[in-house]
Structure 1
Amino acid sequence: MAADRAAPWRPPEGRRLRVGGVFAAPLHGLAGVGTAADPAWAAAVVVEGGEVVDEVVAAGTFTAPYQPGYLALRQLPLLERTVRALRSTPDVLLVNATGRDHPRRAGLALHLGAAVGIPTIGVTDRALAAAAAGPGPERGDRSELRWDGRLVGFRLRTRASVRPVCVSAGWRTDPVTAAGVVLAMCEVSRTPLPLREARRRAREARSRGQRRGPA
């Protein structure tokens, strides 16, 4: 596939890393339910030096009903529009979806990165297709996520004795680099700062939209 031929991304040297995060909040608050044209709110942020330096919030609709393994059909247009509206392009983008951990090794995180031309990393609570044992109890411990005999990511312990997250390589990223970026963004919380801030903004926008009701 084209993603396998793309030049691998490495963090820049000599300056601080700009890490983006993007998250979509559907109307009903549940990613695993819904139909086509469901209202949704998306937010994208860019974090540099531990601070949010750019952010965008957008309202729209999803474009397909929810179906496991086909999240890109449902969320990609809204997420792409939101990321493209950022004024500051991140070096790498964290996506609340899988990347290589997918039956076709091409989850939403990989599709989004290819669409916007930004290296991506998938971060989820659970693995989609890959299997892995639990990592050790300390921060930074990890266990391999493998699918069809290939290493696609890691179950990563971002804080000691806290439930791990699943990190999968996306567009132009490899599993080791992806895990390193995510761990660096989890200094004070289980989930990486850019995703946490994007999630908060998307959910706040959803709450405001629900209070206003239909136009």
Structure 2
Amino acid sequence: MSNNNEQFTYRITLLRHGESSGNAQNIFQGHAEYDLTEKGRAQSEAVAARWLEEGKTFMRIISSPQSRSRQTAEIIAEILSLPLEFDSNWKEINNGILAGLTLDDIGKRYPVPEIMTPYEPIGESGESHWDLYLRAGRVVQELVRRPAGNYLVVSHGGFLNRVLYAMLGIVPQANFAGARFRFRNISFAVVCYDPKQYIWLLDRLNDRAHWPEDTTTSN
């Protein structure tokens, strides 16, 4: 196998949105809509300014249409003068009746069963983790059917974890066990792909040098 980085003709940057009002309240947002906070807008401007200074270019931005991701993507697209498209397949996990509840409320009202398989829906009517994994597989397939190049995707922490699962060949486990990838607000991962040899390279993870403080991690 060649070690030449030129073999990786796809370079995909996976960015989690900036802080939303739901993040600030420790809410398990799911498909519920929450706008960016002022801090979230500043975070979005900061990562765009970093990429502008570094001379980073993307062929286009692909974003979840949910408001917290859409607003993040729109800020970046304006600063970097990039084409922007929205794809509902990049939305966060559908967490059913849990959408909009705080993590404390969920723990009190809907305790996790002793055994929860990856096939059971989240929040009674939401997606299972296997549903989410299959959706992640579809968006990865759609990405690599595009022309080779450098793409920026703006999405959500929970879903971006499953996208990395799909890229790296990891399957969901019972009781949420297994690998987890940290995506703090406005952090990004970079994944490269060689379509000739079917090689994925996780080049960078949870990069947030443009906004180093605070510990917000909720989805």
Among the shown structures 1, 2, from which was the value -10000 of helix-only ellipticity at 222 nm (-39500 (n - 2.57) for each DSSP H run of 4 or more, over all residues; to 500) calculated? 2
One of 1, 2 was used to calculate distance in nm of label points 7 Å out along Cα→Cβ at positions 14 and 150, giving 2.0; which? 2
If distance in nm of label points 7 Å out along Cα→Cβ at positions 38 and 174 is computed to be 5.0, which of 1, 2 is the source? 2
Once distance in nm of label points 7 Å out along Cα→Cβ at positions 94 and 198 is calculated for every structure in 1, 2, which label goes with the largest value? 2
Looking at structures 1, 2, which one was relative contact order in percent (Cα under 8 Å, 6 or more apart) calculated from, given that it came out as 31? 2
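Check the numbers for distance in nm of label points 7 Å out along Cα→Cβ at positions 54 and 86 across 1, 2 and tell me which is largest. Walk me through the numbers on the way to the answer.
Details: 1: 0.7; 2: 2.7.
When distance in nm of label points 7 Å out along Cα→Cβ at positions 54 and 86 is computed for each of 1, 2, structure 2 gives the biggest number.
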I have 10.4 for mean count of other Cβ atoms within 10 Å over residues 110-117, calculated from one of the structures 1, 2. Which structure is it? 2
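Hey, P(r) over Cα pairs in 10 Å bins from 0, in percent, for residues 46-101 alone derived from one of 1, 2 reads 22, 45, 22, 10, 1; which structure?
Numbers: 1: 20, 47, 28, 5; 2: 22, 45, 22, 10, 1.
The correct label is 2.
A value of 13.0 was derived for Kirkwood radius over Cα pairs in Å, for residues 126-205 alone; which structure in 1, 2 was it taken from?
Working: 1: 13.0; 2: 13.4.
Only structure 1 yields this read-out.
FYI, it's all coordinate maths here, none of it is from the lab. This one's a predicted model, so the numbers in the text were calculated from it and none came from an experiment. Cβ atoms are built from the backbone, for glycine too; each structure is taken alone.
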